[in-house]
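Read-outs: derived from the displayed coordinates by stated rules, not from any lab. Keep in mind it's a predicted model, so treat the numbers as computed, not measured. Cβ atoms are built from the backbone, for glycine too; each structure is taken alone.
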Structure P
Amino acid sequence: MRTSVTIRRPEGPVRGRIALPPGKSVANRALILAALAGDIHCVKNFGNADDTRILHRLLGERPEEMHCGDGGTTFRFLLAWACVQDGEERIITGNARLLKRPHAPLVKALRDLGADIEKVENGFRVRGNNLKGGTITLHSPESSQFISALLMVAPCFREGLQLHWTGTRLSGPYVRMTLKMLARFGAEAREKNGSIHVTPGPLKPVETPIPADWSAASFWFELAALAPDAQLLLAGLEPDGLQGDEIVAKLFEDLVRSTPAKGGVDLEATSNGEKSSYKADLSNTPDLFQPLAFALAARGRAAEFTGLHNLALKETDRLRAVAEALKTLGCLAEYSGSTFTLRGPVTNLSPPPFDPQGDHRMAMALAPLALVCEQVTILDPVVVAKSYPGFWEDLKKAGFSVEFSGKD
């Protein structure tokens, strides 16, 4: 029997002080750079999300076989890291779904820069060496993680790196995050006219506390949008410009009022959301698609999202998964290419159990629908451990009934 969790709305107003997890994207970059600088212990408060926990353990133990679970950033960042471990040989592997996700452009780029990478049955065999570096072009890569992985190891190249990023530039803020983290660890990296140049030189360990996660905050924005009486404090959340998903506050601004407060950000629902069709280009921040889509549908809004080029390549095909869930809820939804359109409201108030299909963000985006449905049941609730292990407990703190059943 599969495990499941059933969520029911609070009996009273939605209230809570939510301590968000540390930002997984920031933590994973910090850990790779700290390892290259020779001291992973300088990264503080990196949390216990599966992806980050696994990365921290692998960098600390440095085993010959590095199993990355389902972590795309873990896998791709370690693949590049292993290439510059001169004289050391490793297998970089992961779960079946992860190995099916696209990695070929990163592998080719590393090989073009002199890396010794061999495709094997369970992943890639990497023989680390002293790479010369040079110039590389990535045209419309499916993931900005390819760019970030190359940039982080570039200071180790004898001649540094000149990287030309052409065509469609997805998730640009994540690359800018990488550049800021490189600078923190003493690297010289600059971007100009679509090209990024990283100068060779040693990285320096520096104490790096990890800030609260704006991606995790998006599910609380969704929840606030569906609870007219919500008053929530997202503790530790700061608009410091490091995380691109900070734009969630603007994307939700006609549904949720967010106000900087002492110790975090206050959220409360607004009544300004019943406007004309909502439109947003999410090419820079595709992880915000799911909470936005479900919030707007539940509020009865029509919406069109563009820039969703790579969502079919995530933990699951997120375009298909969201469309199926919305149709189950009685909404209209369709997608073509990188565009997704929907129209609410939710009319099926007793939906069957939802299968998040192994996707942590899908599970968390479905949970707030308990505010408009009689209840919401989600299969395999453990998937949230990938990025936000305490999510279900935090829902309880906000007043929700959260009941688990079944066993693996």
Structure Q
Amino acid sequence: MIDVPLLRSDTPGVRKVAHFNNAGAALMPTPVIDAVEDYRQEEILYGGYETHRKRGNQIAAVYSSIADLIGSERSEVALADNATRAWDMLFYSLGLTEGSRIITTTSEYVSNWAAYLQVRDRLGVVVDVAPDTSSGEIDVEALEAMVTEADTALITMNHMPTNGGLVNPAADVGDVASRHGVRYLLDACQTIGQMPIDVNEIKCDMLTATSRKYLRGPRGVGFLYITDELAESLDPVFVETESAPVVLPDRFDLAAGAHRFETWEKAYDNVVGLGAAIDYATDIGIEAIWDRIRVMSTSMRNVLEEIEGVTVHDLGSVKGGIVSFTIEGRQTLEIRELLSEQRINVSTSTAFSAPVDMHARDLEGVVRASVHAYNSDEEVDRFIDAIRVMA
């Protein structure tokens, strides 16, 4: 059982706003804020390099925290500036060539979709989209048929899209990829910290995630996971002193494991903040966080669906903390601004955000309200009251 009053007492931002933009950037708890500010102050007073050397053990522990969070080995995780750059480092290092076939989902995020189109146009890679089930998630049986009928280099998809609460069946997709020997890249940007994730159960070869969303860490840092075996077979899209720790006049040696995908320069105050966020979330219990998020988001959807003029757009037989909706006669940005005037934070997703899915459903945009375990029932009621007035 989640101690909501304790979570809220740990979260200074709740005294200012009702924050339903956790799928964008969640409110940080005090232990994370303290970790970031303490490190930054030490840098200011004593120097960046010097603080880095002094805090070496603390920084190293972040890798262990990530590994424990996702059930991997420490050597299989690397830090990145953000989740998109982590994803880019892996995707562009896979050595795709003309005729390589990748399979993705209809709900893919715009940045990933742009990358698919780029390698299609630049390299002649074949991009196929697996169909959805009637409830909206990726159709695993259809995916397996696609993999069986033609050679496939990569299965790549989001665990949860940016524009709704759909949870794709990542472990079922992993079973297909594993049985057919296909590499599998999972974008867990919206699910890490929201729900339990074990890379061994999911059977993904690669995973990317961010700090700022459901983990409640700072912006400007993310991480990637890649199996040791796959990492050793890949040539990173670029190298520098961190990814290639040995550089001689006539040769260079890549770092072992995931570390070959890292860059040397980092915002280390954000790195220790990420570590603090992971430790805070695991102390609470990811399963308990997931239980509360599902209860709150389900309740929010049910009430919204009863309001005349409001349409909820979430798909999936399993849904998480993102609640997407529209109000008849209201623009999505107008709704966001009217709520903001009442100190209620939400976000919006446009047709740009998830190009295939949004165009297929003829949606120009949706309002995105994303709940977290620290949100209170009173905040949800205030949000619902505001939507009723608008509708």
Structure R
Amino acid sequence: MHSFRYLQGRLHAENVDLQTLAERHGTPLYVYSKATISDHFTRLDQAVNRLDHLVCYAVKANSNLAVLNTVAQLGGGFDIVSGGELFRVLRAGGQASKCTFAGVGKSREEIEYALNEGIYCFNAESQAELRYINEVAGSIGKKAPVAVRVNPNVDAKTHAKITTGKSENKFGIDFERIPEVYEWISKECPHLEIKGLQMHIGSQLTSVEPFIEAVKKVAPLVAEMKEKYNLRFFSIGGGIGIVYRQSLDSGTQEWWGGEGQEAHPLTIQSYADSIVPLLEPLGLRILMEPGRFVVGNAGILVTRVMYEKRGGAKTFKIVDAGMNDLIRPTLYEGWHQIVPVQKASDSATETVDVVGPICETGDFLAQDREIPVVKEGDLLAVMSAGAYGFTMASNYNSRPLVAEILVDGADAHVVRERQTLEDLVRGEHIPG
């Protein structure tokens, strides 16, 4: 569910008119709903309350300080993948002691920074990384808390570019090697403290079966490592998929997998009902690392139709948002519902390509999409753009980054100012 709906024919974010926001702040424009972020986080947190648990929001999904502050106020932890993300969490009021640090290529500077701030744990992805963390920790007189990320070789049945739990992916250590790696840590790495075990099999999972398969496969290994090395936690990662197509009138939902495939809905209740009984016998703290689930449907991208171009083969609606603002459709065929901000007065539709102004053939938001008829100057809302939208944006074609707005009831707050042209060249210098 989310808090975007038509009121008197105009699309609103909670109680704020999106056309008014666009006129005031310009387009393209990212708009987030605080109520949706809070609702999604809280529903997951409560669904697993039979477990000793911590929901660690995946910062890479949306790292705006206002979003992070919302999660921190709800008592959440954070899954980070860089020193910069840790800095953001701390600046937003989050606690380092609730941060897990993932990623395959942590630098010395990042490891030292995280140790000095007192993070909860490093999720290590290779033996070489463990060796390096041990060296860095020893050099500054610290003991580093670590968990090994296991690659369970489970097919998440999601898009190839967002699956992470198969043996051919770059993430984690092979399932069969985990016992020897933990033994090696205990004997050869005096500056590491074994704290847990972690897994994550992929993103935008639309079925509970891969979660069940992975937990059933890894849980006995976790129990064995707990017995030998006194594990404190088991992190089951994130990956819960979201609804990409919804009715904005009645609040009913249709399911769309989002990366090009239709699927049955994966609800929080079905997820919790399936995995909680498998996790309870472990007697460990359970960590979850959702990102898209928390913020995906909490954000939209508002864009204006600039031109219409009719050709022999296609009709193009050229909008002012490009692949530099939202790269998901180009990068991995991400499907986003696109609706007019001003609801159409009739049911007329047309099949078009919604494309941006970037000088690339791959610059599109939708292809061969049937949408209500819109004309030049009309506003469109690209739905479910709260995750991996702004965080993957760039200045390609020297386009300033767009503004971000957080809506809270009837209030709209600018939580990131639109970049200026001067911002584009700040820090650059001509020699001499």
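P, Q, R: which one has distance in nm of label points 7 Å out along Cα→Cβ at positions 127 and 375, as calculated, at 6.9?
Computed on structure R.
As an exercise: Kirkwood radius over Cα pairs in Å, for residues 231-302 alone, calculated from one structure in P, Q, R, equals 14.3. Which structure is it?
Checking each candidate, the match is R.
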